[in-house]
Structure P
Amino acid sequence: MSSNKNMIAETANIIRGLSMDGVQRANSGHPGMPMGMADIAAVLWTNHLNHNPNNPAWFNRDRFVLSNGHGSMLIYSLLHLYGYDLSIDDLKEFRQWGSKTPGHPENFVTPGVETTTGPLGQGIANAVGMAMAEASLAGRYNKEDNNIVDHFTYCFVGDGDLEEGISHEACSLAGHHKLGKLVVLYDDNDITIDGDTSLSFSENTLKRFESYGWHVSACDGHDLDAIDSAIDAAKAEENKPSIIACKTTIGFGSPKKAGTSSAHGEPLGAEEIIITKTKLGLPTDEFYVSDKVKEFCLASGNEGADAEEDWNMQLANYTNLHPEAAVEFKTLMRGGVADFDFEMPTFEPGSSMATRAASGKVLDAIVSKIPALIGGSADLSPSNKTFPKTEVAFTPEDRAGRYVHYGIREHGMGAIMNGMFLHGGVIPYAGTFFVFSDYFRPAMRMASLMSAQAIYVLTHDSIGLGEDGPTHQPESHLVSLRSIPNMSVIRPMCADETAAAWQMALDNNTGPTSLVLTRQNLPVLDRTTGTYASASNTAKGAYVLTEDEGYNVILMGSGSEVEIALDAKKALNEDGIKVRVVSVPTMEAFEKQSDEYKTSVLPDNGAVRVAVEAGSTMPWFKYVGLNGGVVGMDSFGASAPYKVLYEKFGITPERVVNMVKERL
């Protein structure tokens with residue numbers, strides 16, 4: 001440290017200056033955290049972080065997560081100084097339309113940003129997922145003569161991250177799995193927006209993490225030597241994740257605002273910035289970077305190019321020594337499933353099977369053929385059917401296992417899955433009951449925002465789960481998930497559509513997929529006679545399942561209610577009424593089809609339209625029109641056997657028939 005200590009200190013002050021200026025110019029943002037954590041950041045990025053600014057996607061780089069993402073000027077300043085494609089002009093456009101420096105870090109906007117953070121606690125859970133992905137890949141591909149996967153995940157957090165419940169879920173699991181390559185640096189500054197943390201926060205944070213099985217330590221967050229030593233000690237602990245409580249002063253350097261809550265989310269003001277810069281020994285120029293600091297940071301960043309070159313030589317050696325493993329590993333680095341040879345199972349026409357069971361059959365058939373897949377469940381593996389017969393669990397003793405027992409931690413599970421995908425080499429899937437997507441949803445939304453390929457197996461999809469009653473029966477959850485941009489929601493009507501839905505989820509590498517599956521059995525149709533269309537049409541989102549020539553009624557539905565539509569068709573046929581039945585497994589995919597195709601499925605020909613789905617009626621009026629009808633549920637469920645519930649709530653063929661006749 002002694003050889004570059006002065007330059008690290010100067011770098012930290014430059015970071016403070018850039019952060020003050022960015023927030024002041026935008027008249028919006030959070031200067032206090034970057035000013036408080038600047039010393040920690042400068043030590044980490046100079047002395048420890050293994051990265052290559054010329055190739056932010058280098059696979060064996062250390063990952064850096066800014067969980068307290070409101071302090072985004074910190075990471076933008078670091079990325080600029082250490083040589084990433086982020087200019088001073090970009091810093092000047094902080095929080096402006098179309099800029100590379102949005103208010104909170106976004107992974108698909110700014111080069112070098114690993115994950116989109118802002119909602120507190122999401123980032124630290126993402127970091128746990130990244131560390132789990134590293135451990136999994138290392139457990140499967142490292143050899144005694146070549147550790148091809150070997151990197152750390154560093155995460156900055158604040159009090160807000162550690163107060164949010166998601167951090168308890170994710171960090172508890174991290175301790176259980178002994179993720180020694182995870183290092184968390186805690187901005188222990190005693191301040192939140194309302195004031196001193198003592199207003200609402202009095203726990204012993206390090207004791208909490210110690211009880212999780214973490215390595216814990218504390219240091220002065222403005223003592224460069226102490227920070228450096230603490231990080232060294234954390235890296236040396238191989239069998240526990242580490243948290244370092246760095247005692248800092250929010251808004252460090254500001255005579256008026258340092259240590260106050262106003263430093264958190266308010267510009268310092270032009271006069272205070274001048275005073276602060278003078279106190280720190282900085283010129284008062286806006287967005288000032290000294291030539292010495294620029295040269296120093298770029299030299300540190302450029303060391304990553306040499307590190308990557310060394311790793312590429314290591315990979316070449318690995319390829320020579322372990323050619324089969326190398327081929328598979330390189331395929332995982334590229335991402336996606338196109339390079340894997342697998343086949344979906346087929347199902348016997350005339351049989352009956354719950355779509356959750358069909359999903360389990362799919363997983364049994366494909367997971368061993370797709371090494372990118374890592375599964376899991378929130379303590380519902382037997383119910384979700386998510387644990388393939390071919391696999392074993394990921395444990396501290398067996399990193400090669402590809403099934404994660406997440407425990408009862410839906411929120412943490414979702415954010416950990418996001419981190420796994422963002423790490424690279426992994427496509428995560430995991431299950432819970434559909435109703436518990438309420439706990440899952442914040443991370444699902446972030447997956448959609450980040451275009452993360454996460455696959456959610458959401459079983460017990462309606463009142464069809466029966467006796468557990470309204471606490472477990474999802475009534476409004478379909479419409480909730482369908483409202484999330486970039487979320488693919490697929491509710492298959494049978495085993496064949498379930499297999500097609502899984503194929504869609506595997507092919508969807510631009511966002512997450514929710515597979516919404518039944519507990520009750522559904523018939524497997526004979527699609528070979530021409531009566532029913534092929535389940536391959538599932539990919540179109542909606543398709544004509546079957547129809548009568550000259551139809552004047554269109555019935556549509558998803559999942560288990562397509563069977564009700566088919567039964568209603570039979571009853572209407574007995575009265576001479578001709579019907580088209582449309583299966584709508586995924587509205588999102590249907591909306592992406594051409595206008596010509598959509599019109600061919602739902603023509604404007606005056607036919608009476610009625611939809612049926614055991615959930616909120618809201619989404620269906622777009623398809624049935626103001627004169628159409630929807631048989632659904634705009635209430636909570638009840639506790640009873642599922643057939644009784646369908647009858648009592650009027651989700652029956654008879655009600656569909658009556659609704660049609662009322663409109664003819």
Structure Q
Amino acid sequence: MAKKSTIIKNWPKYLLQWGVLAALIIVITGIIPGKEPADPEAYCPVGGLEALTTYLVNGSLPCSMSSLQIMMGIMLAAGVVLFSKLFCGYLCPLGTVQDLLMKARKGLHIKGIDVKNGSVADSILRIFKYGLVFWIFYMTATSSELFCKNLDPYYAVATGFKGEITLWMSIVTVSLVVLGSFFINMFWCKYLCPLGAISNSLKFWIWIVVLFLIYWICGLVGLNIPWWALLAVFCIAGYLLEILNRKPKYQILNVIKDPNACTHCGICNKKCPYGIDVDGLGEGRLDSVDCTLCGECVAACPTNALHIGVCRNKKSGFGKYLPALLTVILVILGMWIGNKFELPTIDESWGIETVAEDGTVTQLVDPETLAETRIDGLRSVKCYGSSMAFKAKLQKIPGIYGVRTYVNHHYAIVTYDPAKITPEQILESIYVPSKFRVNTPDPAVVDSVKIVTIRTEKMYDKMDINYLGLQMRLTGKKIYGLTSEFACPLIVHVYMDPSENLDEDWFRNVVEMKVLSMPVHGGGTKDTEVDYEFVSMEEGESYVPTADFIKMLFSPFKAEFRSRVEKFEGQPQFIYEIADPNYEKPIFLRYMPYLSNHLSNNENIIGVYLTLNDDLVPAIRVRYASPLTEDELWGLMTKETWTITYTDGTVKDEAAKIGFDTKGTVVPFVETEE
């Protein structure tokens with residue numbers, strides 16, 4: 001009954017812990033129909049703190065991190081400074097798992113390993129989490145990639161070991177969480193968790209403020225200390241404070257003991273997951289670097305000698321709700337503030353000034369003459385890498401001198417010289433004409449395709465034509481495809497069956513649909529917010545032969561290995577062809593480089609293609625020469641793993657990207673074939 005009673009008395013903690021764990025399992029596994037698996041890092045505070053560090057060091061955010069993650073990290077820090085390690089005690093799924101492992105061990109009557117707080121072993125083990133903090137934050141800031149993903153046990157499990165992980169690191173950390181925490185209470189949290197190290201350091205926030213103040217003063221007087229040196233000192237100071245001064249004094253909330261009610265039964269010590277000597281506390285506050293205000297000791301106390309509050313003389317039954325309530329408030333506040341503003345993922349400028357070796361700055365452009373324009377709807381600008389690719393495109397355009405990207409809301413602020421380029425010319429320079437196949441007409445039934453032209457706004461990202469095409473597909477009308485070309489407003493050509501007669505109102509309703517609800521595999525729908533604007537429908541219509549339309553909308557692929565083309569010139573060569581209408585889907589074009597890379601490991605394969613055959617059916621073709629046989633080639637194509645060689649020389653065996661069920665046909669190769 002004691003265990004049940006403790007759970008009931010401390011229900012706010014268990015409600016949050018198990019609620020978060022259940023929500024993660026439901027959302028990440030996609031149990032809810034129509035919902036995409038969530039990003040495991042979406043609300044991760046340690047990722048937010050890494051992102052903030054990278055922003056302060058480089059002026060950019062790593063990966064797809066945004067202000068939301070940063071605010072969650074700041075709220076965690078604020079919670080630690082003001083109250084305690086509330087995230088650790090009430091939200092962290094790894095803490096919940098360790099708590100369950102501890103209970104499982106006790107239920108199985110297996111004796112654990114007791115590492116006493118303050119012992120030599122305890123002090124030595126605590127250094128490892130500070131080493132991980134330095135390594136993770138240094139690697140993240142220098143690479144602008146969230147390095148913790150490589151080894152984070154939560155991220156590895158949440159992605160099914162398919163995320164951006166380093167497999168051996170993830171296996172090691174998951175094993176340490178499960179095995180280590182099964183035998184040693186809260187093993188991961190106490191000895192390895194980077195977030196635990198940061199939280200413990202922040203409990204001594206006055207000393208940390210002094211450290212950063214010294215660093216700031218050094219910068220003012222011209223003593224430029226590398227940022228990584230500050231990080232190293234932070235880790236060293238945090239570790240020394242943790243093992244030498246285990247009792248931080250500056251929190252508002254604490255576990256408080258009434259010595260007159262205490263019978264020294266020791267139950268509180270047994271219930272504390274961190275092994276804190278609560279029973280040895282005299283009159284007053286429990287100051288411990290490990291305390292998370294989880295409330296287990298308070299709930300277990302048979303004489304109500306313990307409570308959570310500000311001071312001993314103001315005991316209130318409401319105190320047991322405070323940590324959970326404050327945790328929820330901090331999370332809501334972090335989400336609200338994080339969605340209200342956004343830091344730029346990159347904030348880059350170029351060509352405005354030059355700096356000589358002696359430090360002399362030469363102004364090339366007067367900043368006062370520059371202006372800014374906002375470009376919305378950049379769905380393809382969604383992380384640090386795509387932001388840098390967008391910057392590289394802008395750098396090639398005369399008259400542009402800088403860019404800030406905001407990946408959470410998919411827009412960018414571009415700095416330009418109005419005397420050299422206009423906002424409309426900027427849009428035209430970055431716009432890529434797009435095409436999207438909605439449906440495929442049957443040439444035997446439809447001999448020509450009708451073309452109507454509409455004008456739209458807010459569709460200047462290369463993904464927008466795809467979303468509009470998907471919207472039109474859902475209407476059930478005989479729409480075959482879309483193409484676009486730049487203009488203000490944008491020109492969109494709509495290809496449809498000659499029997500369709502769609503008016504301006506129909507196009508307006510489809511274009512200005514606010515939510516695209518796409519059916520997903522397994523049932524349900526996936527909702528994507530869209531915000532396009534219909535401007536007009538042009539008068540008149542035209543027609544194109546169906547065969548020409550199919551060829552125009554098809555995206556081919558060609559990879560030929562030049563040395564082998566020369567080697568086998570004049571010798572008998574063959575084409576192995578597998579035709580399938582599904583090969584027109586974008587995913588096959590995406591995986592063709594992997595297929596060609598894998599097949600190129602055989603010296604007798606000359607080229608790999610995705611093309612239309614004579615019947616206008618998409619086909620994968622492989623050009624090869626003897627002594628490679630048809631059966632050997634089929635064996636290579638149907639291997640469960642492909643051997644991929646990357647540009648840096650790395651060779652990896654990866655799961656096959658494309659499966660083949662039906663053997664193809666072989667014809668002699670002639671020079672006009674491809």
Structure R
Amino acid sequence: MSGHPPGADDLLGPGGALDRALPAYEHRGDQLEMARAVERALAGRHHLVVEAGTGTGKTLAYLVPAALSGRRVVISTATKALQEQIWWKDLPLLRDRCGLRVEAAYLKGRSNYLCLERLVRFDRAPTFAVREEAAHWPALRAWADSTETGDRAELDLPDQLSSWKDLSATSDTCLGRECDLYEECFVTRARARAAEAQLILVNHHLYLADLGMRTGAAGAEVLPGHDVVIFDEAHALEEVATEYFGLEVSSWRVEELARDAARAVSDRPDLAAMMKELTGELRRAGERYFEAVGGALRAAAGGGRAGGRGGGRPLRQAARADEEPARAPLSAATLDTAAEARHRLDAALDQLRDTLADSDAVPLAQLARRAGEVRVELAAITALDEPSRVYFGETRGRGVFLRAAPLDVGGELRERLYSRLDTTIFTSATLCAQGRFDFFRRQVGLDETLEVEEARFPGPFDFTRQAALVVPDGIPEPNQPGFVEAASRVIAELCEVTGGRAFVLCTSHRNMQAFHAAAAGLPWPRLLQGERPKHRLLEAFRAEPSLLFATASFWEGVDVPGEALSLVVIDRLPFSPPNDPVVAARLAALEADGRDGFSELQVPAAALALRQGFGRLIRTTTDRGLVAVLDRRLLTKGYGRAFRASLPPSPLLRSVEEARAWWANGPR
């Protein structure tokens with residue numbers, strides 16, 4: 001690398017550092033071309049959108065130029081799996097085998113770290129909301145004394161360990177610089193490491209939360225100043241931005257405020273009686289209000305679960321709970337049913353704030369601030385008076401959530417992000433609908449006023465040889481009677497072709513449960529999303545030929561290479577229903593502008609989701625299998641062409657018999 005500053009070619013090109021370091025290294029032309037595009041964006045200070053098919057090696061294609069650029073770069077991913085791959089595999093590879101020295105830091109959201117101040121309080125009298133969780137305490141306590149990072153990922157804890165909330169802090173509960181343990185704090189130390197790093201690895205949730213705070217409350221930002229952001233898995237960005245650029249008040253937030261207020265005076269007998277009265281009234285008022293609003297939301301959502309041409313439930317929404325949530329627009333009529341209860345809740349929040357506002361004790365003053373913030377945000381959401389926002393509510397299990405989300409995420413990003421950074425890079429295996437970036441660029445606000453380079457690399461897979469698309473004749477449309485029965489028969493017949501080894505990916509929990517039940521007589525283990533943690537399900541699936549029935553969380557970010565996965569079944573085209581509050585508001589905005597919301601929003605969004613599901617099948621150049629879409633609209637409706645144009649090119653089969661013949665006669 002002597003004689004000129006090192007570039008991507010020196011590491012990723014033929015005869016480069018990786019080639020020399022790894023005996024089995026195979027040069028990838030698309031990877032090098034992508035790396036050069038990233039280099040151009042970093043040097044030329046412009047924006048880049050790049051689609052790179054699975055197998056391209058896109059992570060190294062942006063990581064190498066970022067490390068060599070000399071600019072401070074934040075890399076943001078959607079999944080924990082990719083973060084861990086970069087941190088534990090890719091960065092050590094570049095450092096240890098290629099001699100590429102770069103200071104890097106891995107930063108997570110605050111709730112991932114042990115809070116020392118809350119540990120001290122919990123340690124005085126450990127109490128567990130779930131009795132069985134006490135069994136984890138000895139190991140957790142020993143770890144707390146030895147950990148260097150405080151990151152809960154070092155422990156093998158259940159994902160839903162409720163007691164972790166008592167041992168970690170959120171932005172609401174953290175005392176910040178007022179905390180006596182601020183300098184020793186794991187979050188403080190992680191941020192200090194990030195402030196010294198050239199590459200900072202985060203996730204979309206943390207990055208967009210920081211972006212919201214950075215353009216809101218001054219001094220509230222989490223990430224250090226940086227020059228560039230690279231969004232990997234960028235197809236997930238709009239949904240996360242919708243969440244973090246809005247407002248949310250929930251029954252959980254009010255309950256947590258009341259619980260924290262009661263605990264804050266557990267060692268103050270002089271305040272305990274007063275606080276018991278205040279928090280008791282806050283709990284009662286919150287329960288009454290959210291019960292009333294939740295009932296109105298369920299009633300409003302009850303009649304509109306299947307939507308128009310699209311039907312189905314939004315994929316990500318359905319994955320957030322074991323049951324499908326009720327989600328409906330907030331309206332004056334909905335809120336009027338709870339007006340009296342809302343006044344009572346407002347009064348309880350105001351009383352808690354006034355009582356604690358002048359306290360000399362930092363934790364109590366902070367509780368006053370939190371009560372005031374909940375009160376102000378609840379008033380803003382229920383006012384329903386900002387035309388740039390969509391107002392809706394959702395019930396999920398026992399929780400009720402009231403939200404105000406931005407109607408146009410792209411506009412928010414133009415204001416919050418592109419006005420600050422001259423270089424943003426977006427990459428994913430699925431950004432193009434019908435071969436174009438137009439839809440994605442509209443989603444993220446990359447309009448014609450910005451200098452944007454586009455690049456597309458298909459990857460090394462030969463889909464014409466490795467995969468076939470099956471759209472069987474004779475199945476009713478998904479909303480017609482008899483669909484589930486006919487689709488269940490086809491699923492069973494296709495599983496016989498491949499010997500099981502199938503993902504059955506559904507757009508609703510209802511279909512998932514129905515298909516799982518219908519497959520009871522098949523001779524393979526049946527795995528069901530929700531029965532075990534996701535990683536345990538995948539371990540069981542890889543261990544022996546199986547059938548896995550799942551919804552949204554398995555449509556993307558799941559990697560099962562080899563023969564373990566030979567069949568992917570998709571029950572229907574993954575439209576979000578037009579009566580979903582956010583979708584409905586965005587459709588109305590497009591139509592008010594004289595545009596066709598169905599073709600400009602619903603079709604490309606569903607086409608990209610279908611590509612994600614299709615992409616589960618082929619993960620290496622030797623994989624082979626079938627993708628079955630049990631929705632004849634893919635062939636019978638005019639918009640089906642847009643879906644087919646968005647999928648990888650592969651043979652189209654119209655029956656189980658054709659699938660059986662392809663499987664038997666195709667290349668092995």
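Observations, loosely collected:
- Origin of the derived value 6.6 (distance in nm of label points 7 Å out along Cα→Cβ at positions 265 and 601; candidates P, Q, R): Q
- Test item: FRET efficiency 1/(1 + (r/R0)^6) of positions 337 and 473 (r between Cβ atoms, R0 = 35 Å, to 0.05) calculated as 0.35, pick one of P, Q, R: Q
- Looking at distance in nm of label points 7 Å out along Cα→Cβ at positions 409 and 561 for structures P, Q, R, the greatest value goes to Q.
No lab work stands behind these numbers, since they all come straight from the coordinates. All values derive from a computational prediction rather than experimental measurement. Cβ atoms are built from the backbone, for glycine too; each structure is taken alone.
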